[in-house]
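Just below sit the structures, each encoded as structure tokens.
Just so you know, all these numbers are worked out from the coordinates, no wet-lab data involved. As the structure is a prediction and not an experimental result, all values here were calculated from the model. Cβ atoms are built from the backbone, for glycine too; each structure is taken alone.
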Structure 1
Amino acid sequence: MALAADDNQLRDALSVANLPTLLLVLARLTGDPKWLEDPYRPSRTIALDENDSGGFSEARQAEIRAAMLAVLREERDDPRSLPPPAEDQIIRMLSISLGDLIPPEYAPVLAEEGLFRAARWQELGAIEGSARTRVLVIGAGFSGICAGLALRRLGLDFTIVERNPDVGGTWLQNNYPGAAVDTPSHLYSYSFAPQAGWSRFYPRQPELLGYLRATARDAGLYPSIQFDTAVVSATWDEPSASWIVRTRSAAGQDGELRAEVLISAVGLFNQPELPDIPGLTTFPGPAFHASRWDHRADLAGKRVAVIGAGATAMQVVPALAGRVARLTVFQRSPQWVAPNPNYLKDVAAGTRLLLEQVPEYRAWYRMRLFWMFQDKLHPSLFKDPDWPHPDRALNAVNDRHRRFFTDHLDAQLAGGGEHLRDALLPTYPAYGKRILMDNNWFTTLRRDDVKLVAEGVTEIDGSTVITSGGQRHDFDAIVFATGWTARRFLHPMHIVGRSHVPLREQWGDDDAWGYLGMAMPGFPNMFILYGPNTNVGHGGSAVFNSECQVNYIADLLRQMADGDIAAVDVREDVTAAYKERVDDAHSRMIWTHPGMTTYYRNAAGRVVTTSPWRAVDFWRMTRHADLQDYRVTSKVAAAAHTMRDANSPDEGVR
């Protein structure tokens, strides 16, 4: 959008600007390097605080804003035509703005995040004769929509099947009170489809769902999506080099689809996990998982139990407090909670104006967020073998993080909440489990109508909940905030490849693995988005990883078309070597620390869901697909195979 704001609107907008971002734009628009030199160097950006003031005095802030106003007046009257910044310039400028030395290897990634250069899949031309290649995508959430956009760019014949009545995936299903994202909205969105008008820095579920609907609608994807359709099974058919996919509609009707390429985009958090508590069926009132919220249940004036104290509970509990008569939270283990000054804040109208109208403001703002939330933390998550206190921390930096979070806890409990400290202070190292954003969690637990029970639930007897310590509590309703069956990838679909051994038997219930989290040997032309070891545990946006994977698949499909290839099947040795690298990296990282339980790892202690890689590592790994990693079947060979089978029907599939 062109700069159209008047002087008063610009003054108001600049009064709420993020000064470190503003200085980057000022330096670019003026071409004057002084704006990134003393006395205009911002203070270092620390933790999750975006450092809006830049650490400047009021007088210096006013000077910067006045200079920017003068430049924007000129820009409004005579818009500049700025060439994209050079990659080394991006690194130098962001390093000054953030107060960190950003490695040069991040330059191309940051350039893509700032839309200064296109992602690789966006540069691929349409595939001629593409109607002969059919692609089936399972799921229309963030990953599925991204895949659809790339497939449309390639000109391929594709269908997205979605079990729900609309797009959205996780953000359609998880509509419980308080549901929100814990990654900044201006980062938790497609790099190629930025939205400047977010109403909150961390938007709630309806706004995220609206963003996905708008993206799919604007791209014209809706006609390519078959809603209310669940995939029951997928079987590789060798003679036709295609997948036979069995579906079931919401009305119970069975169907069949065929596609040469199968892409799963069902995500990680789609099947809720309900604990097997004896007596649960005897509970007389509403009892449901938060991700399947029963909106017909009127909880006002009721005694409500929330079982679980993780990320979902941290959003549900503050949303319910004050709306119900009494709220009791059952916590098996405490979580590390991070303060975040923007978590509960609305985005000011002036900030939205800057993001929408001021040249490059959105780009530099997003690139700052990328470094803050994506990889900055990663080096501190490795075990130091010489660190003398491995029980409480991994290393000296991790120990400082622990003190920082502990200080926040103590500050929140000061003046009457100190009795909760022992129950709320984790004993394991910081980041051993998913770090949670403080959503008025401690403030809520201090309320007179809210009670914390630091015990697990072992039994339900009618309306009575019984804990591991023998406590008995009576309730009118129960909300389960007990997570998802995250380690059971692709459950409950039944998928059978070349070997005729179902994927579920190869993985078991909790030990999924695959090359780049996307491909499994013996399952040709099948790719998994948000698959094993691709979840981001150290922070950042899962959307980024989805874009990386879609880029890889698009590149591979392009090569298949150019090489007249019917099927690619990742090699066993390549996959085994990748799995060994993943496991070796994890053995040296926080998530194999024995001091806590986490859904990241399985019963044998192997980390299954989470990636050990930096964002820049995964971006590099998925930049270009190497056909040497695959067993390749040409279309000529596939046709010959089909002809042999037709002539010798008793020989079966070879």
Structure 2
Amino acid sequence: MVKNSINPDNSIVANHRRGDLRDLLRRIDGIGHARFATIMVLIYVALSLFAYLPAWPGDPHRLVGCACGDPVQQAWFLGWLPWAMLHGHNLFFTNWMEYPPGVNLSNNTEMPLLGLLAAPITLTAGAVSSYSFLLWLSYPVSATAAFFVFRRWTRSNLAAGCGGLLYGFSAYVVGQGLGHINLAFVPLPPLIFMTLHEVLVQQQSSPRKWGVLLGLLVTSQYLISPEVLTTTAVVALCGVIVLALARRRYINLARLLHAWRALWPGVLIAVLLLGYPIYFQLAGPLSLHGPAQGGLDGPYRADLLGTVVPTSSVLVAPAAAIRMGDGFISGAVAENGSYLGIPLLLLTICCVFRYRRDRWILFAALLSVIAFVLSLGPILVVAGHQTSIPLPLDLVGKVPLVEDILPARFSLYETFFVTMIVALATAHVVRRDELQSRARSPRRTLSPAADLAADPSERTHPRPRIIAQLAVTALCVATVVSLVPRWPRVTAEVSSGMPPFFTSTAANQIPQGSVVLTFPFTMFPTDQGLLWQETDHWRWKLVGGYALIPYPGNQVSPMPPSLSPIAVQAFLGYWSTGQGGYLVWTPPPANSQLVAEVRRYVHNNGIGTVVFYSISPQSRIVLAVFERAFGKPISEGGVEIWLHLNQARPS
């Protein structure tokens, strides 16, 4: 993790054999920095365009996967923030879904910073457009951030270009690109690592400037994903401990004072900007006091074989291996981000062995192993079978904030440090002669440049022979082939779950501020009601929703609160999601007692409007109960609707 002092414009050296592969690489590396950066960003953008075809960045008509579940929820969050700001609502709490108790949004994937940045798109083209744009943007912006970090550390265009590709299109980013913007949008962790390196190690610039930058980066990452910030902090702490032990003779009072002068303004900025959001997350109304989605002990843990066994996110792989990989992490393909592939793993091992005298490559190798071990969770899992072997993460399982981490997501940093190894090794290859000349300089710094130049193997070993060059080339090609994602992703038309009623003026029949009950009942995965509400510009509140909410006994659930009489939600949930989907394995009978309970449910919860949308032939069972309870509905725009069921408008 280090800034070099190498001149980027002096990358083509004389005294090399014609036709040598190293010569070609040096010529590529010698392209002007601005020109090369522009080329690489265009490559990242072009590659990303294939991810969701035929959907395009900002497409308001398609969502990745389906018009349901996580994509709908995240689109709702992106739309809520600008609407709440314009109407004076609390940005971190709402009862416009999960009515009447509401939901603490700071405990969910609200992404307020991304919602703010995408507000112009949301207000003009809708939240679905913002969602599809940000999800697409995750790839090129993450790759570009890694490019500039590795460019700063290696002063090599080629090393930075490879680093950007490996990081921005890694198995982690591709997996989370199935729908989790808050987790796929990861340009900030590399920048945080770069800033920490400058503050704690390099110390060649104004400490206050870098401290302010660190505070802003930390704040921004929290407002995108507190979980990613927490995992970044854990890995950064491990890195600081390793460096402190390995370079302890360099630690002195002057270095500590420099670090202090940088860190205190960063901490101050983070405290001032994040004080209220963190308070609201930890102690606000309906805050969560228990691990979400199972936490460290949940199913989202990497498998020991996850680095070499591919999933269906990979284009080229044996079918048997894909079936095995898809079975890891309870079949959650999006969370299996630890995959590197055998070629990249072999290439990394070769780089570490070949440049084992480079302390920064050894540092990156150690951090990649640490990140991988953390991704395995508190108990080792091998080939889908849980063993009884405890792992280090088990020691910190009860620490606040850390207990909410899903361990598999540490794979982001496994990928980052493997990428760092490849980038530094590439710099060795393309800039060797320059580094050797620098090695004769009496000035030495705590930088990879110093370690690269100090490697005796670079001065004593002959250039690789043609057979070795061909072998390395073949391994690099195999690495690229093994990591090519299975694109384009499946996308779904929003109209598949959007009745024409909500895209027309007919929706104005629903009274402003009314409380609406929908069928399908709004919950995971049948949360289309959130999209209907967003399309209708939050004119009404919604019973049900899809968010993490607290339950008695410090339990956390993504299911809506149980409103009385509970038999109504059991009935609606069953016919929305099927057997075992919600509350019951068999539905309450559609008899006179249930009809009476439906009426009480509407009265008790201030519901003024009921909307029915048929999703299957069995839906007519629900329609019959609604008709017995409320009479003949209005049929319009593909829905059946009952209005003014409760004249008392809720508060």
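To which of 1, 2 does the computed value 0.10 (FRET efficiency 1/(1 + (r/R0)^6) of positions 106 and 586 (r between Cβ atoms, R0 = 25 Å, to 0.05)) belong?
The correct label is 2.
If you don't mind, another one. Tell me which structure, out of 1, 2, gives -16000 once helix-only ellipticity at 222 nm (-39500 (n - 2.57) for each DSSP H run of 4 or more, over all residues; to 500) is calculated.
Answer by label: 2.
Taking FRET efficiency 1/(1 + (r/R0)^6) of positions 394 and 530 (r between Cβ atoms, R0 = 41 Å, to 0.05) as the criterion, which structure among 1, 2 has the greatest value?
Numbers: 1: 0.95; 2: 0.65.
By FRET efficiency 1/(1 + (r/R0)^6) of positions 394 and 530 (r between Cβ atoms, R0 = 41 Å, to 0.05), the leading structure of 1, 2 is 1.
Using log10 I(q)/I(0) by the Debye sum over Cα atoms at q = 0.11, 0.12 Å⁻¹ as the calculated read-out, with -1.21, -1.39 as its value, let me know the right label among 1, 2.
The structure behind it is 1.
Where is FRET efficiency 1/(1 + (r/R0)^6) of positions 290 and 490 (r between Cβ atoms, R0 = 25 Å, to 0.05) largest, in which of 1, 2?
1
A further question follows. To test your reading of the models, identify which of 1, 2 gives 19.8 for mean count of other Cβ atoms within 10 Å over residues 202-209 when calculated.
1
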